[in-house]
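I've put the structures underneath this note.
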Structure 1
């Protein structure tokens, strides 16, 4: 006879599946953002490696990675006592094992989720200071764990859309400047060639007058 105490209630199973579905969908959404960011870097590498944009590239990577890591850690209570407990255990693991991986992150998710989403938030706030025209300001209101993740991911997606357009526009302007410069150089070269061809005629005409 199976003990009923060992059977989880239907609600628990449904919550587990709901949490897993959310985690998978959120990780997939974040992966799409990572791919968009990589495409931006590959397409406009010269711009991203400039002194002005290189720090922004680092920040965007930091946000994307932090949210990627946090997606499977959002199933948490958010209780202060649990956060403190997991934070203490995390610290003990660092001291005892001198190594941290995903399993340790998951085991201490009450604290690690806060760590990764807080890092995403602070980096988004820094990006807003650097490029308020392209990054939306972070609105500091109380949110549940999953809502906090979704809000940060939304800000990242919005920033990527605006950076994509800004980079494309700048590339177009740079190409137009290059074309304009090439036309100027071509005209300058043509004038030099014309002068070199007509110079002997001038000298010959001047000699005849003398």
Structure 2
């Protein structure tokens, strides 16, 4: 997969509608799915970091300073360091900027968890690209169009989630081959990807 160093195109904030109907069709609460996905992601995102080799810059619990600034501006709040981000802000940003736009809410639980974590790790467009590659839905462009929707409907499965995990691992090695300075992050990335596979392993 050919991704940028971290895909992060601006995504319009929106709230997913029609929760009740979709929840009935899936047989469990979307909020439960979101909380499950968030639990895994926050385990790996940790606290405040600002590594000089990380192009994302200052980040706290997976939220970059750039994303935090944009969200606070959207909410009419004054800018402040991502160091001070609150629990409620973390959950709201993840729900509105990653969970909804990545389409994780309409996926079976294992795929929802993987799609959400991939969106946080690679950006929403990057997550859609990994999904497109896993389900063979060209073009691999990060845009959820008619072809992607059609192939997704046939492949909304745990098997697809595992394919995305394998794609992530392959991409990690590719990134290090292209930029040796990223090798310092490799083992941590691989640990996260393999833990994600284990996390969804017992899910239906």
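Bear in mind that the values in this text are calculations on the coordinates, not laboratory data. Because the structure is predicted, anything quoted here is derived from the model rather than measured. Cβ atoms are built from the backbone, for glycine too; each structure is taken alone.
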**OP:** Using helix-only ellipticity at 222 nm (-39500 (n - 2.57) for each DSSP H run of 4 or more, over all residues; to 500) as the calculated read-out, with -28000 as its value, let me know the right label among 1, 2.
**Re:** 1
Subject >> Per distance in nm of label points 7 Å out along Cα→Cβ at positions 127 and 143, the highest-valued of structures 1, 2 >> reply: 2
**OP:** Work out the source of 1.37 here, i.e. which of 1, 2 gives that when Rg/Rh (Cα atoms, Kirkwood Rh) is computed.
**Re:** 1
